[in-house]
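Pasting the structures in now, so scroll down.
Every read-out reported here was derived from the displayed coordinates using simple, explicitly stated rules and does not represent laboratory data. Since we're looking at a predicted model, the values are computed, not measured. Cβ atoms are built from the backbone, for glycine too; each structure is taken alone.
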Structure I
Amino acid sequence: MHLQKINNMRKDIEAPPVNDVRVGIVKQKNEENEYVWNVYLINEQDMTLENVLVSSLGYKIDKKTGDKQSSSELRHSLGDVKAKSFAKIEPIIEDVFQLNNEYFVTFFSAKGMHEKAFIFLQDSILEKNFINVPFVNEQGVMI
């Protein structure tokens, strides 16, 4: 019953649309000159995103059996992300590229509370899909 009340209250809260905020997964060289993958929140807005929270989860459902495979859900507090900048969410390993990787982002601005899910579909994090990720200025996949 308690969960139903929370869901009903949540439906009454209208979150403004999220524009000019993206998530990018970037292939970079680390200090040992080895390639690693990192996930970034990209703020292309002209205002600061306040109290940014990100929940990340990888999942896949087998179409034949209906079995679900998922990673652990991770939660990150990024604090404030300034206008026209970026913040690192987490490192990511290639083993989970076979899953749908979802980043649920929540933040506040002068317009209120915002939330949006960014989903990298399974097997979409490929070099053939690389673009230059703004502000990070490195190659990666971005939504």
Structure II
Amino acid sequence: MLLELAAANAAYAVIKESIANGGDLMAVGQHIFTFFDNKAALQKTVNKGGNKSDMAEFFALEELKQKEAEIKEFMIYSGRGGLWDDWLSFQVEARRKRERAEAEERLKKAKFKQKIKDVVNITLAIILVSTGLFAVVGLVWVILTKGNFA
């Protein structure tokens, strides 16, 4: 959680500094991506509920929401018309792509695990069948030789 928050705050500081110095939003595009990527990662961490400090997570998200509102104002007043709406559309599409990629990765892992299970099951089946055959052959041998080992 702290790593994502620190990265988002650092990206925001660069964005704010650039805008304050009369810079263009396009010049800090990578920092905008960094801010929103880390905000999404923090949101994902909070949603998983892995951390015990719910209050700290809540206030971290609130801080990032306020900074997001400021970035929205930067885009509305310093960018071209419709930039914020285009940004939101872009974020939705990017999230869909990430979710698709994550789903494909989970599917790959599941297929790999299934392949491992299949190999293990086949190996065990071969061992069981050969052990059974060995036992049957041994039993037939004992019956045919009537237990005489000499």
Structure III
Amino acid sequence: MNATFFDSSSFVKLFVAETGSPELIDFVTRSEDRSRFVSVLAPLEVRSAIRRREAMGDIRPQDARQALHSLSEEMRRLVEHPISEQILSEAAALVDRHSLRALDAIQLASALLAKLTLRLQDSLTFVASDQRLLEAALKEGLATWDPSVVQA
């Protein structure tokens, strides 16, 4: 099984137009739902991003409502990875190794544990649009993809 783990920095692109949104939407429409993973934190982080953009006037209230509805619908199709003591322990180690922000470390730790527990070996791709997080994921042995970077 080829699996994908979405960090919130990329996952938000499904609900708010950003650089890389068309590429990510195309990818998601072609992938199998049960092979797509997110941290249990993702819906909250994406909700926060949508509400911040609404408060700043970047998106209209009706667009924010639609984005939140779409987020709720999409979450029904994904596998949410819970936070456990093991995730928190690995996240702390990731912070020490890569100087990551706390929530980024939890996201990456979740992806690493998903890969390990599901025995995905080299078939898990970590999708993010945060360069520091992508660099850390590469150093941890994950394949990565930034949908906001146009492939030549």
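Consider the structures I, II, III: one of them gives -2500 for helix-only ellipticity at 222 nm (-39500 (n - 2.57) for each DSSP H run of 4 or more, over all residues; to 500) as calculated from the coordinates. Say which. Let's see the in-between values first.
Values: I: -2500; II: -30500; III: -16500.
Going label by label, the one that fits is I.
A further question on this structure: Who wins on relative contact order in percent (Cα under 8 Å, 6 or more apart) among I, II, III, i.e. which is largest?
III
Out of I, II, III, which structure matches 65, 17, 11 when semi-axes √(5λ) of the Cα gyration tensor in Å is calculated?
II
Okay, moving on. Work out which structure the value 2.4 belongs to, where distance in nm of label points 7 Å out along Cα→Cβ at positions 67 and 131 was derived from one of I, II, III.
Traced to structure III.
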